[in-house]
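The structures come next, written out as structure tokens.
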Structure 1
Amino acid sequence: MKYSKVIFVALAFLGLAVFPLASGQYGLDLTTKIMVFAIFALSLELLVGTTGLVCFGQAAFLGIGAYATVLLSPGDQAGNVLWLLPAAMALAGLYALAVGALSLRTKGVYFIMVTLAFAQMAYYVVHDTPLGGGTDGIYLMLKPTVGEWLDLDKPLSLYRFTLVCLLLTFLFLALLGRSRFGRALAGIRVNEQRMRATGFSTYPYKLAAFVISGALSGLAGFLFAVKDGFVNPELMAWHVSGEVLIIVILGGLGHLRGALIGAFAFAMLQEFFKSEAVFGEFAKHWHLGLGMTIIASVALLPRGLVGLPGQIAARLRGDRGEHSVAAGGRHASH
């Protein structure tokens, strides 16, 4: 089973690597956008799936990374990726440090509400002040480069750079999950009280995970700003945090590959229900179809899309649905 997961991930990244050979401009742009949201989903997976912290303010870190990219870029020349990208991640991580230091002293629904409150604070800072251009947003006039070696103004270069960032993020989180730090986070998710009883001070571990998650969201924000060349306050709105949480749940909590699958599945569902060729006039109400599909998937796939093959195999073996789901939950891993 472990090898099948590795093969699946390897084939997925190989497919993304060769995708530009058979894709047009629209497909390239859409897949780049999906990979950016996959990085964003992986950042939340570290909190929700690995540590058991349901954060509803993840969009704030995404937006800070995006706004930092635009605001720190020189107005008359292209910025340098080598310092602009780390700066965007650092500022998002710094805000995550401040938010986490306070919000992690609460639990449950209170933690969710506090993270949402901090996200809304950041939203209104850029929405109601000239700092971020107000409701109109701000433009990134010149895309960052690394001399002549890398020019992110070229769609293919941006696609490849985003793919490398996605791969590095996935590998980093996979290694992190298998480290002592990652196992401590998993223990916190299962039973924080027991972890404390064994001598672990859980607060620093949760805070470190929160900061790492925020910095990775800043990476996604950097790529978002570079891709669109424009950011506005809606990037930090609460519904963006809700969307990425849906992506993680749709793909499958507790699985890194679930975040990848969820990002692609969510984007494809959006494109499907927006298609006027399929739904005609009803395509204007695409939110309704998407919402009903999400509800159905949560009801029928309690382990997300990553659990679908195991669920089908269990049914073919004649196992009862409840038994297969319970067994799958006991063996869930990255």
Structure 2
Amino acid sequence: MNLFENKGNKDTRSGFGAGLLEIGRKNENIVALCADLTGSLKMDAFAKEFPERFFEIGIAEANMISIAAGLTIGGKIPYTGSFANFTTGRVYDQIRQSIAYSKKNVKICASHAGLTLGEDGATHQILEDIGMMKMLPNMVVINPCDYNQTKAATIAIADYQGPVYLRFGRPSVPNFTSEDQKFEIGKGIVLTPGNDISIFASGHMVWEALEAQSILSDKGISAEIICIHTIKPLDEELILNSVRKTGCALSVEEHMLNGGLGDSIAQLLIRNYPVCMDMIGVNDSFGESGTPEELLIKYGLKSINIVEKAEKLISKLKS
């Protein structure tokens, strides 16, 4: 049995929209920019309440990022909104040169990330964005797991001085974290303690990891499930403490294996505490058109896949 209650499925992009409106009411320096996707990014409520602080840039993502960088010079805190594919792949040069290099206080907020974008297909399902963003010096990278955590993250990053990449999605997913949670950048969360294996999950995959924990528990396997909402900076202390206890690690993410969460954890472990480790993610492949559920099944990102990998790791450790 999953120990966490699903309070009802919600899309994480709506958590961003709610968080943006709330922090906008508290801080008059918050401004928002969008690249012709106001409704899709759920930025319409902010735009309606604060029309003088909302800028519709149109289909000109590079210009949006450059304008946002300029606004910081006057003390504003810009939140930019677009699809993850457009706001990273299409605009990498501007992000690198105008934001990361000069440590501009811009919050790059990206929806429709990963396979669960669904029917829009490979051209829109970016699976490389976390890798692209985490390789930039000075960039914080956050991938929250549900509506409540996305809302909390959106509010919290306003107090962080520097560039942030905040990733979220379109589909409705289980909403199970606390409504009044305190979001701490760079601090993972132990959701269920365990002794046999450490499972580190991010984004939409956290719920799948919790479902897997329930199955593993019925099989007599004690899995420690840890939500890593911040890919960079990584909570190195929490990860190392967990694997020192369990002796093996499994990462789970809706992203390319190259450059993602698992890649960061593997680098940490190989340098500090080598253990048996495996990764679940998309293996050097583009996505394709299909429903989110169909794609998660096809690419091996479901709870049953986590269970199978966990059992193999534990078996390897004992052999």
Structure 3
Amino acid sequence: MVENTHTRPPPRSCPDVALTGMTLAEYAAWRRTHPQAARADYRRMMREGEGVALPPVTRRTDDEGTVKFCLPVGGAAGLESESVIVPMTSYHRGTWHTLCVSSQVGCRMGCVFCESGRLGLRHNLTVAEIIGQRLVARAIRQTIRSSSAAREWQYFHDGIRNIVFMGMGEPLDNFDAVTQAIRVLGDPAGLNFPMGQICVSTVGRIDGLRRLAELRWPNLRIAVSLNAANDRLRDTLMPVNRGMPLRELQRALVDYPLAPKAYYLIEYVLLKGVNDTPADADAVAAFCRPLRCVVNLLPYNPQRFAAFETPATETLLAFMKRLKSRGVFTKRRIVHGRDLQGACGQLGNAGV
């Protein structure tokens, strides 16, 4: 396991918001010039890091190549965003990386099986703090790749082909910063990251889904953390359900303007003896029936001071088999980063 820190010189000052949190149009307006006149400088800043200071980085790497890195945020001692670079392999042996970013430090949704939820909300990340995770991930990946490959630039040349808002925090609880970060990520003059390869994961913030629907971004991928498909159990596991119950969530998803060939990712964390029975699988299948979706099954990842346990592999496979028998396309999520406290549900600023 490797641990590194590094710093760089400070960036040019900006009166209101960090420059990396701007689209080209906003950057040009700040410079009081036409976007065409500012394009080259903006491109160098976003693609080459010219004039941009990356924050001090602490990172750890496990034996399979998963990288967890932490960045100081918010100006308060001890607060860090936590991000994970996950190596992926396709059935055809293709390889790439997914970057899991945080939108908050902690989370106020209070999901009882999540380290971030038990921490509570400590800080909403700014746009620049969200984008900073992408820029640092690129720098980390370019130190791994050969120098000749690093000189080339396209969004995939650092090996990161997907960005998922699945780190600390509820993205739709920091709506303005997250949606602006998506605009910056996709700006053709800058990072030029395809929206179809960005995924926002929510616990089921119906109000946030409706606001997102108004933006008419049909290619943006949406994941929903379900974890129980009956209201009594979900009320216990995920307090958000008490005000935004399953029937209303299902209706919001049906009404959402997905692209014609797009589908939802329904995330389901299996907790031993809690939500892993055949009846639970049948309830999930019923919830998914009107939706175009894929169910991702995740075994619970151990956390500090938590009462839950990871179910046996046989239980997970039986749950998957039952869902498939009900006509639900189901996948088993492979666990990455568990030893780094970087797997799903484990991010949470251990020192706070």
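The table that follows gives values for the structure above.
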{"read-out": "Highest-scoring label, criterion being relative contact order in percent (Cα under 8 Å, 6 or more apart), among 1, 2, 3", "value": "1"}
{"read-out": "Computed 33, 19, 18 for semi-axes √(5λ) of the Cα gyration tensor in Å - originating structure among 1, 2, 3", "value": "2"}
{"read-out": "Comparison of 1, 2, 3 by distance in nm of label points 7 Å out along Cα→Cβ at positions 33 and 289 - largest value held by", "value": "3"}
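Every read-out reported here was derived from the displayed coordinates using simple, explicitly stated rules and does not represent laboratory data. Since the model is a prediction, treat every value here as computed from it, not as a measurement. Cβ atoms are built from the backbone, for glycine too; each structure is taken alone.
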